[in-house]
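Alright, structures below, take your time with them.
Taken together, the values in this text are just the output of simple stated rules run on the coordinates, not laboratory data. No experiment lies behind these values; they were computed from the predicted model shown. Cβ atoms are built from the backbone, for glycine too; each structure is taken alone.
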Structure 1
Amino acid sequence: MSNETPNLPVRKRLKREDRDREIAAAAVAFFAEVGFDGDTRELARRLGVTQSLIFRYFPNKAALIERVYQEVYVGRWNPYWETIIADRSVPLQDRLVRLYKDYSRVSLTYDWVRIFMFSGLKGEDINTRYLRFLKSRILEPIAIEVRAEIGLPSVDEIPLQDSEIELAWGINSRIFYLGQRKWIFNVPLDLDIDLIIEHTITTYLAGAKTVVPQLIQIPTVVVSS
């Protein structure tokens, strides 16, 4: 029997940008699985590298979490969604259905949903930053388009009300819940997601046409005698 020590596999040396991407992708998968209490030593073990190597690319865990935010939420954002909302050559119902069908394919993934939930539980600022971004890029524009659809005063005449934006939040809340059911609660979803989105948009617009006019307090012009 030979006493020679078998050759251990040598990990391939990567270019700096490739190693950076490898660590970032592994961090996304790792934190989606275990949450932000996950230890970077375990992440390094899964990668087959030393913890010190990770810290050569990301000086601390906070920097790694920031990269996860950039990868999952900022990096997957599609500016075309904003263009869809503003295109008044297309009926609003069709615009919103198209937007949210495409958005759901990004936001109902395993890592998107679970990282978002873990962030809220841990007190990371991923939720706050993303929801602020979502509000300005999607929800406020939707509320503006609803006014135009109904024929109500523009925001130049009467500023958007918080209650109008809150109505639009209901669309995202409904869709995100589908992701929670699948990736958090492990509850099967038998219905087609695209069909659920169509029903959700129909319900939202029907309600908005009744409720939004009541939310906008149009000033009464007083004619002096």
Structure 2
Amino acid sequence: MRIITVQATLRQDHLERFVVASIANARASVGTEPGCRRFDVFCDGADPARMGFNEIYDDDSAVEAHGESAHFETWLSATDGMLDQTVWATCRSLFSARTAPRDETGERAESPSPTGGVMVHQARISLEPDDADSFIGSVTEQARTAAAQEQGLVRFDISQNVDLPTEIWLYKVHADAAAARHHAAAPYTATHLDRFGEYYSDGGLKPISGPNIWPSDAGW
């Protein structure tokens, strides 16, 4: 499996056209590429001009096929000149916790409400080599516990840059903003941050935290 993580900052006045082009690319990727499992599009709640993608492919060949596709070329052409900054990485999966929110009876629902509010958090963590193994162990334990205890957790993925093993990408999806706040306040989150909080506030690449754009909330 290969995960492509992308964070993009747009130039002014391009947001609407960029979103339209990106949704078209994502829809075509999932709909026509056998090796594309997911293509999520989201933005930052505080700064909508910061957008992110999280793409999941079967393997390197599937990533290559996406890069050679007509819809990707169309996206490149449509968004030419719109981007001020882009950061991306090809990653391998270290851990993935996927759950479905529980409904009011306590049973697992099939997906978040179609009227939604799904919230996404994507963060890049750049580690010191000596801390890499212990950080991965700690955040994996956090993800496992969250998946077991949080009703509103949709997924919690931990990925590693294949070219830079000390670069870890975290991808958290919650059913709504309240679920995201619950996760942030959970004791196991505090335990992880007590050990490694410096990596979340070191002035590096700012995470993207905000609303889901595509697929629709019902698609989760």
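Figure out for me which of the structures 1, 2 the number 20 belongs to, where relative contact order in percent (Cα under 8 Å, 6 or more apart) was derived from the coordinates. Answer by label: 1. Looking at structures 1, 2, which one was mean count of other Cβ atoms within 10 Å over residues 86-93 calculated from, given that it came out as 15.2? Here the read-out was taken from 2.
Identify the structure, out of 1, 2, from whose coordinates mean count of other Cβ atoms within 10 Å over residues 158-165 was calculated to give 14.4. Source structure for this number: 1. Supply the structure label, taken from 1, 2, corresponding to volume of the Cα convex hull per residue in Å³, for residues 70-173 alone with the calculated value 144. Derived from the structure labelled 2.
Set 1, 2, criterion Kirkwood radius over Cα pairs in Å: the highest-scoring structure is 1.
Identify the structure, out of 1, 2, from whose coordinates helix-only ellipticity at 222 nm (-39500 (n - 2.57) for each DSSP H run of 4 or more, over all residues; to 500) was calculated to give -20500. Only structure 1 yields this read-out.
Consider the structures 1, 2: one of them gives 0.65 for FRET efficiency 1/(1 + (r/R0)^6) of positions 94 and 206 (r between Cβ atoms, R0 = 25 Å, to 0.05) as calculated from the coordinates. Say which. Structure 2 accounts for this read-out.
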